[in-house]
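We did not get these values from a lab; they are worked out from the coordinates using the rules stated. These numbers were taken from a predicted model, which means no experiment stands behind them. Cβ atoms are built from the backbone, for glycine too; each structure is taken alone.
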Structure I
């Protein structure tokens, strides 16, 4: 007897809502439909993130969020420095990051759902200067190890080659002939996969996410280990030896 896969948290109505939002990306349209958004998209996403997090306890416990809702990104766009002033995102997303590292500066696993597709990704996307320096040092110390990790045939077949914005030339102090030179130009490092939006409606969508996260975890773990290794542990206060009485 086989166990039936659970029905997806999302429905065709979820994708329809995003299509409508893309055409009516205005507060006047969204606000009266906020409750519909919560029912069709936000609550199903919380349920999905909770279920995926429970699965991750078996293989990636350090990436399990204490509060699944806080692993999700807000639907509201930050338009302060953007020419695009539309107020809402047309996707819902969540980020599973290492719980011992600063928010949005460590490596993590990412999932988003919209009417245009499903995105599954993993890597370190916007490292700060210290985190980027730590990753580059780890690569420079053992470039062959890093290259072997990010060029695994099964990984590349599934996600394509390693992605990331790059410098025009290698950083100052790095020789173009250095074995690590090609990787030193990266400013962020990630693998990314786009699936059809119908993937979010299928039974087993949760398993699809988990299976892909398992493939991405060694790469994400590499970046986080590099960052963790660069953080100097705080020196413990040593007890003061009392002065002799005589």
Structure II
């Protein structure tokens, strides 16, 4: 009985099962990771704060402009209403009107700047909301696909588990224990295909007598360095 071949075939099944289970764990990690959505929401919250601030500044600027317009209207009403005849008072009103207009021009510039900042903040916010909605839609679609993949992998594992059990039943208990021990230690490959005078797993050299044993299909031979089992090919 070629025990190394039996173990090699068992390893094929185990490696495939390991690959499927590793992918399942990867899928679980992806499904549990909501950092992108959280970061996207945080960006929206930050932009909402900026938008609220810009809106408040715009309202203040609009109020100050309207207040200055009202002051200018009162001034012009007195200036051109005909009730004041004193040259000195008229001159004072004209100087006041000029100051009001200058102040109004500065306030209108500020209002324009505030309006541009508000529109920019609004645009960034709206785009961020659209991106967030798209991210949620894409994430939901991805999660549905991943859940389906996880379920398919579970079916594959379930369908191949009996094959694994059947293959293990044909192997002597002592050889199976050795296989499992090396598998746990090496996290993967236990049986390696042997072709020349070195271990294909760790590269350790073999003596001629050890190499001769490794080529025998009826002898279970291990590497002195990494303990892996040789399968002559």
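Thinking of I, II, which structure, once helix-only ellipticity at 222 nm (-39500 (n - 2.57) for each DSSP H run of 4 or more, over all residues; to 500) is computed, gives back -11000? Kindly include the intermediate steps, with their values, before the conclusion.
Details: I: -11000; II: -28500.
Going label by label, the one that fits is I.
Work out distance in nm of label points 7 Å out along Cα→Cβ at positions 57 and 89 for each of structures I, II, then name the structure with the largest result.
On the way: I: 2.6; II: 4.3.
Top value of distance in nm of label points 7 Å out along Cα→Cβ at positions 57 and 89 goes to structure II.
Any idea which of I, II comes out highest on distance in nm of label points 7 Å out along Cα→Cβ at positions 17 and 209?
Greatest value across I, II: structure II.
For structures I, II, calculate relative contact order in percent (Cα under 8 Å, 6 or more apart) and state which one comes out highest.
The structure with the largest value is II.
Ranked on distance in nm of label points 7 Å out along Cα→Cβ at positions 97 and 137, which label among I, II comes first with the largest value?
The maximum falls on structure II.
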